[in-house]
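Enquirer: What follows is a set of structures for review.
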Structure P
Amino acid sequence: MTERAVYDAIIYAWFAIAAVTVVSLLFLSAPYGRHTRAGWGPTIANRTGWIVMEVPAALAIAACFVVHPPATPVPYVMLALWELHYVNRAFVFPLRMTSPNKQMPLAIAAMGALFNLVNGYLNGRWLTVFGRYDADWLRDPRFLAGTAIMLAGYAINLRADATLRALRTPGDIGYKIPTGGLYRYVSCPNYLGEIVEWTGWAILTWSIAGASFAVWTAANLAPRAWSNHVWYRTTFADYPRERRALIPFVL
């Protein structure tokens, strides 16, 4: 069996698992953050868990470029956009946590690491082997629009993360109602930003690997946004009733 046959099988399985995941998460919130609960085995510090989860995505795609360097500069531009997100998510974000000693289940960190390892491989091999991008792709409307959408999502995500950090003093582990920016309209603009970001990635790469990542992002984060929204409304009697969970004025 060729690598491409194996690659295609993984991609199709990836879509199927995403479908199962979205249904599962509608009934069971992943046990980290505000939804942490007992019964998920050993735990590790939040900061360590985030690094363990996110580093494989940054390294796996880079390894693909080392093993099979692309012949044109276009995939390297795409790699830079990918690493822009994951260097922040794997290193900057956890190091700026105000409550780094909160705990998350080791099982959640391990599952996140496995997902990112496979996802990094799928996208990395597409960019370096299975996809075809000549220099003109940098002027293609799909690349230009996708890059603009991805960077907009990245900016939304950074702003939302900064708002959440500002709610806590160092060592504070309590939760408060976030305000300002897109928090005026939705409970989880950080998740909205991620979904927008990886939708942009799917467009700028115009690839099945990018599409699978965008689908997975929505499958994972849309139910999480709803769980957080319900949690906010249940926890805070004065929570703004006009806010939606994820999409302003809609959902």
Structure Q
Amino acid sequence: MSDEGEPLAIECRGVVKHFYHYDHRTTTLQEFFMRSVMRKPLHVRTPHFHLEGLDVAISRGESVAFIGHNGSGKSTALRLIAGIYPPSEGVVRTAGRLVAVIELGATFQPELTGVENAELYAAALGMTRRESVTRLPEILGFAGIEEFADVPLKYYSSGMRSRLAFAIAICTDPDTLLLDEVLAVGDAEFRNRCYERLTAFRRGGGTLVVVSHDPESVRAMCSRGIWLDQGSVRLDGPIDEVLAAYERHVESRA
């Protein structure tokens, strides 16, 4: 559903991702030798497919929401695009600086200060030392933690850590921003700042890909929806049409 001729920010072709249920794992040295001598497999596993044949093309500047029930493959798709998961089959291509806000603050170090974590996180997102230092006042101001900048992160509340992580991601000038259920961080004032910044990001030509169970926030931010059902694309189109179809499906199941 991307515009014809527009340069692509994200392309997924024939992407399959499966995980495994292990019916048996070899866990001891004795069993290892016994199964080796008897020529039995060390591990017996059954593949569990989570995404099957994902074909999605997202043009630069598009705002897209993955929707679907829990376990439909939304977060898996986002992690594949982010490069966190390698595809079992198929190809995932991205262009430009991509920032994934999936697990807020997962890479933070509790013994380091807010400033030190901001610099470390910014470096992990591909920013140079000079860029991160230049952006620090904006990051701390956006997160609203200026007075705690030199305090070790272990003394931060969970909300402060989440605000800092989101602020770092949104203030690093990404070309593509991936958001997974992170739009409820902080209080109402902070959420409003987030929506304003995301609106400016979109107007500036940024590519936005969102996973959220909140239809109102999805409508406000995205123009296109991709409904995933049991690991496959069930519907891809304008956000209002996709949300309406999905809501009818949910009501019929209820």
Structure R
Amino acid sequence: MQSEIIIKALNKTFMHKDKELEVLRDINLSINAGEFVCVLGHSGCGKSTLLRCIAGLETDYEGEILINGEENKRPMLDKGMLFQDHRLLPWLNVADNIGFALSDKITNKKEKVHELIELVGLNGFEKAYPHQLSGGMAQRAAIARSLINKPKVLLLDEPLSSLDALTRIKMQEEILRIWETEKTTAVLVTHDIDEAVFLGQRIVILSKRPGIISKIISINVPHPRDRLGAKFIKLRDSVYKEFFAEE
């Protein structure tokens, strides 16, 4: 089952040097079950904070976040999250990192881990440790770990930002393939316009702080998308114009 996400009148502030710092203002957004939405914005606009609120890692906010009609105020196993760095435990190998969140009471634990290792293309690296993996391979392992409990929502906080350009393109294609296979509701935070146009069905553009939704753009081009095709280039150019409009 996929999950619908409803965000109503979300406002978020932080205390900084005894002053209130407004980060997000009046965010209203509906994300359909099974949809892939990209949140695009400059550094510091509050996009990662928005993702943390959806994840239940930030709960001190005004407004409401509903997942399948239920209030969302804590992390849960049906929400998988992938961060900028892989955050693999260095003392565990790939298989053990992926299966870390599974209860020992689950009888088919090895089978579940093996299925995900196959899904992310890490066959043969089950016993490798994080320091023995390339950046892309480590992120593949992190993706597998985020999927181990079959989450209905997958939250991605710029997970490819530290990778080189070629690896990043390959991993974008990998994330797309996994999303199509697992049929989760996906929300990706990024500041990379090409990445957002390649992956997203809709792009939500946040203004500079405080983050306000300045534009929502539908990407009506079916997957797989040709990065050099006329439709892709036209859409990318329109997003560039919207993204830099306030400047």
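Enquirer: Work out FRET efficiency 1/(1 + (r/R0)^6) of positions 112 and 208 (r between Cβ atoms, R0 = 35 Å, to 0.05) for each of structures P, Q, R, then name the structure with the largest result.
Expert: P
Enquirer: Moving to a separate point now. Starting from the value -21000: which structure in P, Q, R was helix-only ellipticity at 222 nm (-39500 (n - 2.57) for each DSSP H run of 4 or more, over all residues; to 500) calculated from?
Expert: Of the structures listed, the value fits P.
Rule-based calculations on the coordinates, nothing more; no lab input. Everything numeric in this text was worked out from a predicted model, so none of it was measured. Cβ atoms are built from the backbone, for glycine too; each structure is taken alone.
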